[in-house]
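Taken together, the values in this text are just the output of simple stated rules run on the coordinates, not laboratory data. Because the structure is predicted, anything quoted here is derived from the model rather than measured. Cβ atoms are built from the backbone, for glycine too; each structure is taken alone.
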Structure I
């Protein structure tokens, strides 16, 4: 029988609040603090979080049932000192779904998602 932990996901990530913002894990919250420090130091700029990307548009499916769009939501996106746009995801465990969406991000949108 599966064990469930209050306040944690099935991968044992604990929801964490920083600056009044709810993060899905301590890892993601810690990375946010690192990126905020880098932004404050002028090393990166235009830090954003929870950026949605549409990988596949919603379309009519079999029997007229609508298939919803397939989306990927990146944890962070920012511009580095060279002007490159960096897309990051804070991952402790790489799920099959994540691996598929990462591949689609690259193949369809030309965006390489970096895990931290």
Structure II
């Protein structure tokens, strides 16, 4: 599934350790809407059990040079749980994340249930 939304890093998501930024709250709402559009067209509504998740972020060249790839994981995984794409991110056993430069920013997510491999 491809989400046409600018990836948000963990540094932009929280103020300190406990407080979500307004930018993150807005981003979660937008991600939630995109996830709802994707989920409503599927027969299986939520991925459960042990999972393998592959996340590819497409970010602008300016952000690409400054960003650590691992900083994109937490906001995306948390948004996937909140949007009911996956049951709980603690069940993610395999996580692959890649970043690429692109003028068209977005997130591509591929999920596999390990029980079904």
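For structures I, II, which has the highest computed value of FRET efficiency 1/(1 + (r/R0)^6) of positions 59 and 75 (r between Cβ atoms, R0 = 30 Å, to 0.05)?
Top value of FRET efficiency 1/(1 + (r/R0)^6) of positions 59 and 75 (r between Cβ atoms, R0 = 30 Å, to 0.05) goes to structure II.
Can you say which of I, II returns 97 when volume of the Cα convex hull per residue in Å³, for residues 27-90 alone is computed?
Among I, II, the structure yielding 97 for volume of the Cα convex hull per residue in Å³, for residues 27-90 alone is II.
Work out relative contact order in percent (Cα under 8 Å, 6 or more apart) for each of structures I, II, then name the structure with the largest result.
II
Where does the value 16.6, 55 come from, among I, II, when Rg and Dmax of the Cα atoms in Å is the thing being computed?
This value belongs to structure I.
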